[in-house]
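Take a look at the structures listed below.
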Structure P
Amino acid sequence: MSNENKLKLFEDKSVLTYWDEELETWYFSLIDVIAILTEQEDYLTVRKYWNKLKERLRKEGNETVTNCHQLKMLAKDGKIRLTDVANT
């Protein structure tokens, strides 16, 4: 599988993306998307928000979280980390 990690901009905000050439699908970092949607600048606050939301969705039996994948992406600190991602 060939892939390409890119940093995309949405308005003035950055979103980590991953291109899966085999599936011809873009994946987007959920933390980055949530930060944009909630207009939250603090990474830790966004991460806690996503973790709590995942927990609540799992308790409700919602399968949305099941469809989220984790991919290794280059974090803003320069390290490669597993990141929750989703496609459109």
Structure Q
Amino acid sequence: MPHQMGYPNWWYDMPMALYSFFDEYDLSGKTVIPFNVHNGSRFSSTIQTIQELEPGANVVTDGFTVSERNVAEAAADVDEWLKGLNLG
């Protein structure tokens, strides 16, 4: 089962709690599907950071990202993205 990893993008980076999570858990052999909320910076380089922190994981590079200003209207976009992942 893939692991969805959601987080806000703060100052072009993930919150420190995610760094702690990746330090604590080895996701080798797992699929990590990032999604986030931002204020204009989209993913920045956070997907690459996850790849560096979890080199044995398959990190999906086309995760879902949405501006904090559009979250309320994003339900249909989230649904379409999830269907496109073909998770079953």
Structure R
Amino acid sequence: MPGRSLYNTARWKRLRLVVLKRDGFVCQQTGVRLTGKAPAPNSPVVDHKTPHRGDPDLFFDPENLQAVSKAWHDSEKQRQEKAEWLTSGN
């Protein structure tokens, strides 16, 4: 995945916490409270609404980020991205 190393930066860790606080530690897709510890289904994940594909501007854009549950991210979000990939002709 392009840009994977960006997840290990102090900037990302700070921004991740800002987004979780902004969203009230509530999944923006399901309304579930994000109180679990990974890998629990209700653990918090900060999701890129639009895939960043390694673009640091998109990666660090708070408007492109949302708090979601691990369960939603690992199921519905992955289905959406796979469907988009398949329909894009890749």
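The numbers here are math on the coordinates, done by the rules we state, and not lab data. Remember, predicted model here, so these are calculated numbers, not experimental data. Cβ atoms are built from the backbone, for glycine too; each structure is taken alone.
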Task: Comparison of P, Q, R by distance in nm of label points 7 Å out along Cα→Cβ at positions 21 and 37 - largest value held by - done: P
Task: Winner on distance in nm of label points 7 Å out along Cα→Cβ at positions 45 and 69 once structures P, Q, R are ranked, highest first - done: P
